[in-house]
1. Cα extents along the principal axes in Å was computed and gave 38, 29, 20; which structure, I, II, did it come from?
2. Which structure, out of I, II, was distance in nm of label points 7 Å out along Cα→Cβ at positions 14 and 86 derived from, given a value of 1.5?
3. 72 is what came out when volume of the Cα convex hull per residue in Å³, for residues 30-93 alone was calculated for one structure; which of I, II is it?
4. A value of -18000 was derived for helix-only ellipticity at 222 nm (-39500 (n - 2.57) for each DSSP H run of 4 or more, over all residues; to 500); which structure in I, II was it taken from?
Structure I
Amino acid sequence: MTAVETGRTHRLGPVADIPVGEGRAYAVDGDQVAVFRLRGGGLRAVSAVCPHAGGPLADGLIDAKVVICPLHQHVYDLATGCSTTGQPPLRVYAVHIDADGDVVVTK
């Protein structure tokens with residue numbers, strides 16, 4: 001999916017495109033960003049590529065706090081980007097739903 005840029009914020013599309021409890025990867029200003037729709041209703045956005053071996057983090061398992069890389073099971077905190085398994089941290093992005101129901105990431 002490709003983002004539409006509006007200044008330093010990037011409108012990614014309807015939140016309904018991301019099933020609850022899953023993530024989707026978006027191209028945002030030259031970077032891949034994984035946006036996760038948490039079961040509690042919140043959103044989190046982090047780098048979409050695992051620093052260990054380039055795994056697709058948007059395809060990883062999530063809970064309310066972490067994402068697990070589907071390739072080698074490295075675990076990353078969704079709020080801070082820090083790894084709990086000794087890997088370099090992920091970049092974390094501010095994310096919200098705008099009045100039109102679209103996901104907006106600030107980069």
Structure II
Amino acid sequence: MGDKWTVLVLGRLADQLPHRFAWIRDRVEGISEKMLTQTLRHLEEDGLISRQVYPEVPPRVEYRLTPLGETLRGPLAALRDWSTSHAAEVMAARERYAGATPRRSAP
């Protein structure tokens with residue numbers, strides 16, 4: 001749960017529908033296919049998502065939250081709501097920090 005992508009991927013899977021890799025990739029802005037693959041593997045290893053492979057050509061793979069992963073829906077919604085409510089304050093703090101922090105020159 002400690003990295004940026006984990007929370008974003010779980011958030012996309014929180015609607016209880018199974019989703020395919022490309023759908024998730026297209027909705028998690030900035031994630032590479034490699035990072036999405038790694039994140040999905042870690043979430044599956046942790047028991048938070050399930051991966052269903054259908055024997056079709058080409059193969060179809062779907063991901064969804066497991067019952068354990070479902071327990072994160074409330075905390076993720078609270079984090080999303082907090083982020084939405086405080087986005088302007090966070091952006092203002094970043095602007096203040098950028099204006100007050102001296103730039104380092106290369107040695």
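Computed from the coordinates by the stated procedures, all read-outs in this text should not be read as laboratory data. Remember, predicted model here, so these are calculated numbers, not experimental data. Cβ atoms are built from the backbone, for glycine too; each structure is taken alone.
1. Details: I: 38, 29, 20; II: 57, 36, 22.
So the calculation was done on I.
2. Numbers: I: 4.5; II: 1.5.
The read-out was computed on structure II.
3. Values: I: 72; II: 127.
The value was obtained from structure I.
4. Value -18000 for helix-only ellipticity at 222 nm (-39500 (n - 2.57) for each DSSP H run of 4 or more, over all residues; to 500) corresponds to II out of I, II.
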